[in-house]
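Multiple structures follow.
Please treat every number below as a calculation from the coordinates, not as lab data. Since this is a predicted model, take the numbers as computed values, not measurements. Cβ atoms are built from the backbone, for glycine too; each structure is taken alone.
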Structure P
Amino acid sequence: MRTDQLIRSLVADLPTPSGSVAKAIALNLSISTVISLATMLLWIGLRPEISDAMGTAPFWIKAGYTFILGTAGLFAIERLGRPGATAGSSFAVVTVVIAVLSVAATVEIFAAQAADRDQLWLGSSYSVCPWTIVVLSLPLLIAALCTLRQLAPTNYAAAGAAAGLMAGGYGACIYSLHCTEYGLPFLATWYTVGMLFVCIVGVLLSGLLRW
């Protein structure tokens, strides 16, 4: 019997009450969110016109996109913290959301004047956006991995990816409170790249989840 099959057979009868994984991560998530938010405020600060920005569609599209992906990651962690569980529905939601945004971004950039396309795609912060998202996501990623260590995941790579997705999504959502870029192509490219980097880090660190 393969090792992962043996683990599943050994833990198959262990009780895993509904919501127990979500409760296990709630405290660590709350603390790490405060740390990430404080880091953003002290490091780069809120965008200066945030009150006005909150009345615009681009602000809420950025916040909504990143929050949805982070929440999909949270639900995936809630599933994958159980032995033998999968989280295909959460990852399917991620695929659909990214695909929808990518289509909208493509339409926007081809509908724009040629002179405006670079601004829509690159903005003025494309070179720092992904890396800033990674930094702001690190406290959340550490919290997610520490929580998974207390649970019983058996699909380590998927659990690591879910931890990275949650951390990257919420980290990017926090970053959006600073970011002044407005183009959908910018969001679909550079925010997504930043979140992808965090997912990759989560997968690379998934070996820490072995028990």
Structure Q
Amino acid sequence: MSGKPVFRCHYRAQLTAPLEELPQGREKTEACRKKAQRLIHDGALLTAGLYVYGRQLFLYYEAIGEEMPPEAFMTPLDEVLSPWPQKEETARWAKMYPIYWHCEPKDEQDWERRPAPLRRRGRIAYLKQDTMFEYVYHHFAIVKEGLLKGDRYMSIALHEDVLFSYFEEPRSSVNIRRVDGPDSQAIQGWLDVDPEAHFIHLPGSNGQNFLLLPEVFAVGRE
């Protein structure tokens, strides 16, 4: 009998002011962390991480058995989040769309960390708008091919022109097909269009395409 499925979730939110300027800002995020930890204890989550860049929040979590909205554990922040337009309504958390990864969970048992990671990290990148869909095209082509090896738990999601990447340390090496060879052919298409030309380098990134973000909290099944 197969185990429960795992759903990888990426969201973005906007604070009404920088976290350190909000009344009881850290108390609110700590309440969210405790709720996430309870869901992990109850078997509803595998991991959850919240990261900050200015007024922007980036949330990654893995739900077990069924999809779970951020409101399941992030409501302590509701009053300090600006709503995003969502078609005919608004939402405090904007869903980000996964476009790149190196492995897919078969089920809960397959996706458990053994041993637990040393660090759960978040990072972001800003794409140039005139070439952002070229970035998406080539990266999703690599995913569909499924041969390029990379970090097992890494994923990249997109919202507007912002990329959010979650990964863990130490890193691993695996591909979606979980096979050795043949080598990826799709990666050449990406290398041929000058990858560096697609990014806006952010202050503090030291010329890197992605900027590592401060961790607000990161918890998981140990």
Read-out FRET efficiency 1/(1 + (r/R0)^6) of positions 108 and 156 (r between Cβ atoms, R0 = 35 Å, to 0.05), computed value 0.95, structure in P, Q: Q
One of P, Q was used to compute helix-only ellipticity at 222 nm (-39500 (n - 2.57) for each DSSP H run of 4 or more, over all residues; to 500), and the result was -5500. Which label is that? Q
Calculated from one of P, Q, relative contact order in percent (Cα under 8 Å, 6 or more apart) reads 32, and the structure in question is P
Can you spot which of P, Q the value -0.80 was calculated from, given it is log10 I(q)/I(0) by the Debye sum over Cα atoms at q = 0.13 Å⁻¹? Q
Re FRET efficiency 1/(1 + (r/R0)^6) of positions 52 and 188 (r between Cβ atoms, R0 = 41 Å, to 0.05): value 0.95 computed from one entry in P, Q; matching entry is structure P
